[in-house]
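Quick note: the coordinates plus some simple rules give every number you see, no bench work behind them. Model, not experiment: these values are computed from the prediction. Cβ atoms are built from the backbone, for glycine too; each structure is taken alone.
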Structure I
């Protein structure tokens, strides 16, 4: 999965859980900043962390990104 696809997926799910939405948004913001700076590895890691906050590590979309 490409960096942009992972970021888009994180953006799609960012508001799924109100209890952790602020953490998910912060990670997504970091992912976008890393992407803009050319640090693709960090961008992917922060987008995946955003998904962990918004949908959890057992969700199918999260599992697709870590493979």
Structure II
């Protein structure tokens, strides 16, 4: 995933629902790729809240602020 210093003015973060000018990443949209290229949506870097659950061997994204 690529990171960017500025959030695009014409988009909304899927987590916090704002377009505040903060660093963001482009997150691929499931089902839109061909193995190399896919559509993506910007999400604020600090809105990504990940937790590793070792007993299930999964990475969890918390989807609320």
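Quick notes on this structure:
- When helix-only ellipticity at 222 nm (-39500 (n - 2.57) for each DSSP H run of 4 or more, over all residues; to 500) is computed for each of I, II, the one that comes out at -24000 is I.
- Structures I, II, by distance in nm of label points 7 Å out along Cα→Cβ at positions 15 and 31: label with the highest value: II
- Given 10.8, 31 for Rg and Dmax of the Cα atoms in Å, for residues 7-46 alone, calculated: source structure among I, II: II
- For 38 (relative contact order in percent (Cα under 8 Å, 6 or more apart), calculated) the corresponding structure among I, II: I
- When distance in nm of label points 7 Å out along Cα→Cβ at positions 23 and 55 is computed across structures I, II, the figure 3.4 traces back to II.
- Answer label among I, II for the case where percent of Cα pairs over 13 Å apart, calculated from the coordinates, equals 65: II
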